[in-house]
Structure 1
Amino acid sequence: MQYRTFPGTDLTVSEIGFGVWTISAGWWGDYSDEQAIGMLHRAASLGVTFYDTGDTYGDGRGETLLADAFSKRGRRSEVVIGTKFGYDFYNHTERRGQQERPQDFSPKFIRFALEQSLRRLGTDYVDLYQLHNPRFSAIDNDATFEELERLKAEGKIRHYGAALGPAIGGTEEGDRDMRRRPLTSLQIIYNLFEQDPGRRFFPVARETGTGILVRVPHSSGLLEGRYTLETTFAPNDHRRHRKRDWLVIGLEKLKALDFLTEGRGMTIGQAALKFILSEPAVVSIQPNIYDLEQVEEFAAASDLPDLTADDLARIADLYGRDFDVDAAAISARLAEAGALGARS
């Protein structure tokens, strides 16, 4: 495992981290505490030091899993913990599907939320405290960041950053966020298939000294090399509710990337991680990990040979041509065949 340090800090983390969302939120299948903790321990044994969660993941379960895996076993100092805040799931307990809960970035709520997270994590400090899917109105609020600075001075948080969500507001504003506030980190979605707006953020991150964290590096599983046209997802897996063309188009694009694995002793899942690590502004990646096999596979990617300049140029060309896939035509054919809709 290789390690990188957030610019201007002494906060060093493993290039491959562990996104706790997958094993705690119930959107990727069910995991018992024993299964989840076993995966966390195996990751640590392979050199993974960064564990990223959020207070809403499983309504606190992501944090209690980390406490059970590390804090309660006297191993808190061995790991770097990032968690997130901003969603008020304390006063808004009901949620329909992926519906977004109300947000609160007021100083009073931030302090309250942090105290709850510290209790669940079984620790007295958080290494990286991140605004969870903030709009620019939250980033522009001086009171929010004055409170974060007070919490830093009190030693309750070491650093703070922001984590941007997918198809909700704020995703496009990462460059403004980094210029507006002294963020230690900006967490974004970025992968071979979804390179924008991430590509626009990298020069700004280098300019402002912000470390980029990447989640969903395998495009929700399309870049893991596990799926076929016959793939089905469990009833409690959120991908079950995507349209079928998401899978069909993704698999067509994947064929164009065979050159990344031919004769290299590297899986496409590992190559996808090496592509992201080719960007110097990226500090760590938090892949969605479903089992112990993937813990081993993804952790090993850090020590594999880097992609070459020719590889990166070829990827850029393919991305510019949408991987030579006519997505509109595929969607039209599926619609005519009556194949659109939930995957069953």
Structure 2
Amino acid sequence: MNKQLFAGLAAALCALAFPFSAALAQDNFPNKAVKVIVPYPAGGSLDTIARAIGQHLSGKWGQPVVVENRGGGSGMIGTDAVAKSPADGYTLLFSASSEVGMNVAVFPQMAYDPVRDLAPVTLLARVPVALLVHPSTPIHTLADLLKMAKASPGKIAYATPGIATPQHFAGELLKIRGQVDMVHVPYKGAAPFINDLLAGHVSFGFLATPSVMAHIKTGKMRVIALTSTERSAQLPQVPTIAESGLPGFEVGQWLAVFAPAATPPAIIQKLNADIVSFLRTPEFTQRLEQLGADVVGSTPEELRKLQLQDISSYRTIANTAKIKAE
């Protein structure tokens, strides 16, 4: 056999062997430790959820699942680390919606593209954003609020945990869709805003329900509407803003799992199946309910669709309201 023919035969055999070896590697996934990056400090709702799922997966797979917190940069430092990791399924991102959606609308430059550089795995849960008022106010419905705002244009203020947060977007969309002129009062985080709302220094504003569920249950805060398209299982009696007179209104917060782009589809599907099966157990559903979130468990395709819809919606609101990150 001449050298040229031998070389060609060897190359052909290698080409045939590569898909087989790749498929074998996927069938054996995982055969070593898996790293989960949470792009926020330890102790928050997302971190708690990531650790619960990680513990379950570790037991199921017989491999360590290590949760690593990489906070900072509005969630983008940890997200960028995942985007630049090998696409082999051994590095995963447990993200909030901001760093894979909303940030595109408010940061002129990002080190990664959340659509191009990340592969969706599953939507874990939706986190309701509530329009809250102090119980001493005469505001009981969205109609009450809009009537008050229209009667005093430019004099009514709404509060949020900060500039370029989902809550800020919710307030600006309410101004646009409700055709009212209100002033935004941004706080530096949820805690000082919550304190002022409890004390009655702030009349109303937007907050994610997990941070205030205890105050809602004790009547120290009143929820008049939610910004999601559907009612929350945690607050079934509370209507959405869309139900309350502004059809199509939606500003959502959600939690999801992503992998680096180009992660093999077979690995994505295994991750999806193993995570979603745990999401739907009574044990985990109850844990998320205690955190104030609604369990979902989507397909990768459904998560990508949601992500693209959010990016488009946030860009429209940001351009209209001139929202920019600090």
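Any read-out appearing in this document is the output of simple, stated calculations on the displayed coordinates, not a laboratory observation. The model shown is predicted, which means the values in this text are computed figures rather than measured ones. Cβ atoms are built from the backbone, for glycine too; each structure is taken alone.
Set 1, 2, criterion FRET efficiency 1/(1 + (r/R0)^6) of positions 66 and 226 (r between Cβ atoms, R0 = 25 Å, to 0.05): the highest-scoring structure is 1.
As an exercise: distance in nm of label points 7 Å out along Cα→Cβ at positions 162 and 234, calculated from one structure in 1, 2, equals 1.9. Which structure is it? It was calculated from structure 2. When FRET efficiency 1/(1 + (r/R0)^6) of positions 34 and 138 (r between Cβ atoms, R0 = 35 Å, to 0.05) is calculated for each of structures 1, 2, structure 1 comes out greatest.
Structures 1, 2 were compared on Rg/Rh (Cα atoms, Kirkwood Rh), for residues 258-305 alone, and the highest value belongs to 2.
When percent of Cα pairs over 38 Å apart is computed for each of 1, 2, which one produces 13?
The structure behind it is 1.
So distance in nm of label points 7 Å out along Cα→Cβ at positions 178 and 266, computed for just one structure, reads 2.4; which one of 1, 2 is that? This figure was derived from 1.
Output the label of whichever structure in 1, 2 has the greatest value of distance in nm of label points 7 Å out along Cα→Cβ at positions 186 and 210.
2
For structures 1, 2, calculate relative contact order in percent (Cα under 8 Å, 6 or more apart) and state which one comes out highest.
Values: 1: 20; 2: 25.
Across 1, 2, relative contact order in percent (Cα under 8 Å, 6 or more apart) peaks for 2.
Source structure of the calculated read-out (helix-only ellipticity at 222 nm (-39500 (n - 2.57) for each DSSP H run of 4 or more, over all residues; to 500), -11000) within 1, 2: 1.
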